[in-house]
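As structure tokens, here come the structures.
Read-outs: derived from the displayed coordinates by stated rules, not from any lab. Because the structure is predicted, anything quoted here is derived from the model rather than measured. Cβ atoms are built from the backbone, for glycine too; each structure is taken alone.
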Structure P
Amino acid sequence: MTRSIVVMAEDYGVAHGVCDAALDLVAMGRVSAIAVRPGGPAFATRVAELSALPRSIGVGLALDLSDGRPAAFLAKAIAGRLDRDALVARIRGQVETFAQAVGRQPDFVGAPGEIHVAPGARGALLHALDAQGLAGVAWLRDPSERLSARLRRGTGFARASSAHALAGGFAAGARRRGYGVNRGYAGFLPATRDLAIPAAYERLAQAPGPAPLLVVRPAYPDATLEAQDRLAERRGRELFYLSSTRFSDLMEVLSWRLVPAPEGASP
């Protein structure tokens, strides 16, 4: 039985090597959505290529909420110490930057590490997106995943479980406000340089949800990326695997049909 799945390349705009990898994987039919970082150093010079993509490729927004300090952001969010008005303004500004540059509203919204779902942050997120008219237009990334799927995959279990706990109630609240969400999430990997990429991805592919999302982070070697990401070399190995026949064979065995948005993600 064919199963629809969104395979999403993260961090477009962070570095030219990331942009090149995402576009090449789209051309190869291995990626069906791209998450864009409008504040990234390469965004301004690479945005035109996004506008040229067909609508069969989802193009959405990966919000920068933490200034590179996600742990500090989460601590403040959970403690209720975020400046709500400032966060709303920040989100609205990034949505506007995306829309002006790409020429349309984002197809979806999320954040690296999925920190947008945190209590203390999600209210500001939904308020900001409402103000930008995105209810019923964009779907939201939800890192919730059932325990059986997390256990079966094993890879990244601790990170996936933390995100799942953080996201409690997020999907229901988003749907009440008119936003669709994915149901089933894979993409959390251990933060180690020596990860065996083929085995890790083949475990991630197991037990997807009914409207699943797989987030990937490929890149070509890039000095800008290496300066800011200690796992830059691993991104290159992710690209090598995703562009290989081993991954295309996996897609065929699992009867994946790549789509730009999760089926059933409507509110």
Structure Q
Amino acid sequence: MHPDNAQMALSTPTIALSDTEFNLFRRWLYETAGIHLADAKRALVAGRLSKRLRELELNSYQQYFDCMIETSKGDNNSERQTAIDLLTTNETFFFREIGHFDYLRQKLFPEWGTRAVRCWSAASSSGEEAYTLAMTLAEHYPGDWRIIGTDISSRVVKSAQRAVYPMLRSKNIPTRYLHEYCRKGTGDKANTFKIAPKLRQNVEFSYANLQQPQTNLGQFDLIFLRNVMIYFDKTSKQRVVNHVLDRLKPGGLLFIGHAESLNGVTQRVKLVSPSIYLYLGSN
């Protein structure tokens, strides 16, 4: 660090996050997104919001909370969405939990035959899950297919729509898929790759809060709801799972993370393979 920058960093006042302020954001995020922040997440909240306080020239987290609530009245949700983007965690990578994609190739695709199918990546983050599914479908499924990816963070939705990733993210993509479905950047983008148009034309992304019904999305044959329920308590899990299952056709499959379970969450599904559930229909 340059000495002048070091001096500036030392002179920048640190804004403390009080217990009352932390509880305000914790309660708001739970009511808005169903995400429970444990006491240990206090430093995370302070760290992720502090830059925004400086940008807005605010002196406390209470001021920022009041600003967020006030500016979110009516149709203007920009600051509210900024806070959600800052406070939600988006961790993903290509071909995560590879067993799920093996199951698709070996078990599900033969059952589907050649009929047109719709798939939903319900917590798609920056798009790696949806594009992994797209590569698998394009390579192994003979019928028509369509994928919808959604996320509560508008920031990662935009990233998924751009479909541009650092080259380091390609390490889990099989070499054949990488050559067939990805395009290496050139010039100042030489360290990146972009998902090929023939995949992107069948994948779309949009904002969605899974705590709310998603009736506008239509019905799906397959839904991925992977590695998101770990952030929810039981009540939020039940709400989210019910909203997601309402979008799944009877006989369709729901995939969750390998470390997750639907025990005690819903009786609308039947376990057919580890972390894979058959939807039985509405109770």
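Have a look at P, Q and say which one yields 27 for relative contact order in percent (Cα under 8 Å, 6 or more apart), as calculated.
Numbers: P: 27; Q: 15.
Corresponding structure: P.
If you line up P, Q by mean count of other Cβ atoms within 10 Å over residues 49-56, the top spot, with the largest value, goes to Q.
When mean count of other Cβ atoms within 10 Å over residues 81-88 is calculated for each of the structures P, Q, the largest result comes from Q.
Among candidates P, Q, the computation of Cα extents along the principal axes in Å, for residues 161-232 alone that gave 44, 27, 24 used structure Q. Each of the structures P, Q was assessed by distance in nm of label points 7 Å out along Cα→Cβ at positions 89 and 249; the largest value belongs to P.
To test your reading of the models, identify which of P, Q gives 36, 25, 16 for semi-axes √(5λ) of the Cα gyration tensor in Å when calculated.
On the way: P: 25, 21, 19; Q: 36, 25, 16.
The structure behind it is Q.
Matching task: 25.4 is the computed value of mean count of other Cβ atoms within 10 Å over residues 129-136. Pick the structure from P, Q. Derived from Q, not from the others. Source structure of the calculated read-out (FRET efficiency 1/(1 + (r/R0)^6) of positions 25 and 201 (r between Cβ atoms, R0 = 30 Å, to 0.05), 1.00) within P, Q: P. Structures P, Q were compared on distance in nm of label points 7 Å out along Cα→Cβ at positions 113 and 177, and the highest value belongs to Q.
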